[in-house]
Structure P
Amino acid sequence: MALDLFRDKVTVEPTSNREIEIQLVGIGANSIPTEPERNSAGLVAQKFLAFTDWPHGLCIRLEKGIIPGYGLGSSGASAAATAVALNKLLRLHLPNIELIKLAAHGEIASAGTPHLDNVSAAILGGLVVIGSYEPLDIIHLEPPRFLEICVVIPRIPVPPRKTEVARAVIPKTVSLSQAVQNVGHASAFVAGFALKDIDLIGRAMKDAIVEPARVSMVPGYQIVRKKAIEAGASGVAISGAGPSLIAIVNSRKVSSMTVAKAMVQGFEETGIKADGYVTKPSKGAILVGDGT
C-alpha cells in the first residue's frame, strides 16, 4: 500500500554522452551507491535505454525523502518515480503495467531480485495485490475513507542490503496449517478493503510464516504491538522487511496520533528511541512540471 508520508523526487535530464549519471541528495544519500548497476533508478534507466533508440545519455537526480533500509519502500519509490519520469521524457507512452515491469528491475539493487510489490503501489497508489506473476495480474483497490496508518521507525542501525538479510531468514518450507492460515488471512484482508471494513482489515493482519521469522530483527516488537492494540489500533505489522512497524487505525473510532504515541512509548520501554508518524494512503507517483 502506497503511503502519503515521505516522498522521493526524481528528475531526469538528457546529457550529451551515452552514460547514465546518478546524483543523490537528501536523507540517507551517503549510504546509496551512485553506480547505475547498483542503484535502483540506474537499473531502471538501463532497462529503458536497452529497448529504445535514445541518442543521449541521462542525468538522474534523486532527492531522497524516504529513509533507505527501514522497510518503507525507499528503493521501490525511486525506481517507480524513475520509470514514470523516463516514460514521459522518452515519449514512450507505456501503460502502467509495462512501467511496473520495468520499475521492478530497480529492486535488484536492494533485494537482489526484481519484485513488483512496492513499485506497483508506488505507481498505482492505494492497495495493490499481485494476483499472478505469469501472466502478470495486478489488482488495484481503493482504501476505506477513514483508514489511517501509524508508522513508527525505531532508531536502530540496519545492516547493508538489509532486505536481502530479511529475506534470508524466511523459511524455505512451510506446513500446511501455516499455508491455510495465511491464505485465510490474506483473503480476509482483501475482503476488508473490498467491503471498506477497517476492523476486518486489522483482524486479518496476521502472518503465520514471514513475520514470526523476522520478529527477532525488530527489538521490542511484542511490547510495541501490545501498546498499539491497547491504544485502539485495528491491526499491527512489520512494515516491509522492517524494522519499522505500522498500525492500521479506524480514525472514526480512535485517534491515530494516540496510537502512534503508544507505539513510540513501547519502543522507549525497551530502551530504543523511535519516531512516530500518522499518514493516509497515497494516490501514487505524479509528474511535476511538463516533463520536457
Structure Q
Amino acid sequence: MRGWVSESARRLAASALGADRVLVTGASGWLGRTALDLIAPLGLPTLALASRARMIRVSGRDVECRTWDDREVSAFGPTVVLDCAFLTKGFATTMPLADYVATNRLLTERLLYATRLPQVRLALTVSSGAAVHPHDAYSGALEDNPYGYLKREAEHRLMETAAGTGTVPVVARAWSISGAHVQDPQNFALGSMIRAAAQGSIRITANRPVFRRYVLAEELLAVGIAEGAIGATTIDSGGELVEMNDLAHRIAAVVNPGAHISRAGVEAVNPDRYHSNGCDWDDHCRHLHFVGASLEEQIEITARGVLS
C-alpha cells in the first residue's frame, strides 16, 4: 500500500531525530496522526496523548492514545515534544467563549509543562496563520479572534518559557495544509473538492477570488523538526499560490479528469487572501535543501485518505 505521508518528509525528519523519546499531543487529530505516521518507521519510544483514551488506526497500525497525566508525562521523559493539541476555530462558535478559552489555555499550560522537563531538547507547537492574519491577533481583543489570539498567546508563552530552559522552541504556523490524515475533509476546500471530483462534479461557491498556498502537513512538521535541531525558529507554511478555480481543475486532473467544474459569477473585488507570502517557507526549505511536494503530488497524497 502506498504510504500516507511523503517519504521525503520522513527522510528529513529522520535526519534530525536520533535516540529521541517523542511526546505527541493532540494525537488523534490531523496533525497528531500525521506526526505519528511521520516518525513511525524510526521506532522511537512515543507517548501519544489525546482528549480521551482510545485506540486509533494510523496507516494500518493501532496506536494507543492516553490522556494527559503530569506524572506519566514526566516519567516518560520526552526529549522531543510535538504539540498538536488545540480546539480549532470552529469550536469557538459552538461552545461558550469562556469554556473555549479555558480549554485552550489548559492545553498551552500542558505544552509549557512539557517544555520545562529537563530532558526536552525540542518543543514544537503547531500554530496557525490566524495568529498573525489579517494582523497580529495580540493587537486586537480576544473576543474578536479567539482562535488566533490564543494561538498567538501560545506562541509567545512557548518562546518565553523555553528561554529559561535548554529547550529549543519551534512555532510551525499552518496556513493551508494538505495530507492524507485530514479529519472532516468536507470542512476544507481541498478535501471537499477531492470528494466532489471523485463523485463527478465540483461546484465552487465562492463569488470572489480565493487564494491559498498548500504544503503537506508532514512537510511542515518535518521542516520544523529539522530546523529545531539548529535553533529556535518560527516557520510560516507556504507553497504555490493558487486560486480556487485553478485548484478545482488541478484536482480534477489528478482525481477524475472527467469531473464537471462549475462556478457562479465571480466579482474581482475584495479577494480572500488567507496565505503567507511564501518567502519564509521557501527560505527554510532552501536552508535544508528540501524540495516539497508539488500541488499535484499533494492532491494525490491527500486523496489517499479522503477517498479511502
Structure R
Amino acid sequence: MFEMDIENICVIGAGIMGSGIAQLVAIHGFNVNLVDLNEEILNNSKNSIEKNLERFFVAKGKLSKEEALKILNRINLSNNLNDAIKNVQIVIEAVFEGMLLKQKLFSELDSICDKTVILASNTSSLSITSIASKSKTKDRIIGIHFFNPAPVMKLIELIKGKETSEQVVEIAKAFSEALGKTVVLVNDSPGFVASRLIYVMCNEAIKMKKEGIASTKDIDTACKLAFNFPMGPLELSDLVGLDIYYHIGQYLSKEFGEKYNPSSLIKEMVNNNLLGRKTKKGFYDY
C-alpha cells in the first residue's frame, strides 16, 4: 500500500523545471529535497527560488518576508540521492528528456526507495510505460507533467502507464490538486495531449520562419491576436528550449511518422547553441 498522507517530496534535477516544482511544493507546505549532482546548479536554483519569491510574492504583498523564509527553509539541497529519498512519499524526476537516462534512473529509484514511495516523471513527451520498463514495481510509476513555469501554470497532465495502479493515480491526483492545479487524466501515448499539440504548432511556425513567410515578431503577433494566446509559438519555443523541441520532434517522428520531423531550423539553432532563454539567445535576444 502507498502513503495517502503526503508530507515530504524529493525532486531530482535542479534545472528550470526541477527548481520550479520545488518552489511550488514548498509554497504549498510540503518539505522538499531538491537533488542534483552539480553543486553550482543546486545553489543557483535556490538563489533563483529566493529571487522569485521576493519579486512575485513578497514585493506584491502576497507573502510576508517571514512566510517566504519559511518556504525557503522547507527546501533542502542535496547531491546525495540515497539521503534525499529517505522519509519521502513521492519522488518527482525532472532530469533531461532522454529515455535511456530516465529508464536507468527509475530502475535505480525502484531498487533503493521504500516500496510505499510513488515514483513520478515530469517528462513532457516520453512514454511512462517505456520509462518504467526496466523497473520491477511498475505499478508505482506515473507521469506528473508540470508546465513551465511550474508555480504559475495551472495545468498538470497525469499520465497512467500500462501498469500504473489506480491507487497511485488517485494519490497523485489528490497531491496535484493540493498544489492548486487543474488535473487532466491522460492515457499513455507519446507527447500526451499538450506537448503533442503545441509541438506541431511551434514546429510549423518555425518552418514558416525558415521559409521567410513572416518575421519572428509578426508570426507571434498573428498567433497571439488570432487565437488569444498569451505568447506566440516562437516566443514559447524560446521559453521551452529549442533543444527540448528537437528531442520531442525526434521522438514523435519515430513513434508517429515523418510528418512530426523537427524543422531543419530547429536542428541548426540547436547546433549553434541558440536554445532560447536558457542561452540568452534564440528567436529573440534575452
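A short reminder: the numbers here are calculations on the coordinates, not readings from a lab. Here the structure is a predicted model, which is why all the values come from computation and not from measurement. Cβ atoms are built from the backbone, for glycine too; each structure is taken alone.
Match the computed value 18.6 of mean count of other Cβ atoms within 10 Å over residues 128-135 to one of the structures P, Q, R, and report its label. So the calculation was done on Q. P, Q, R: which one has Kirkwood radius over Cα pairs in Å, for residues 88-231 alone, as calculated, at 17.1? Derived from Q, not from the others.
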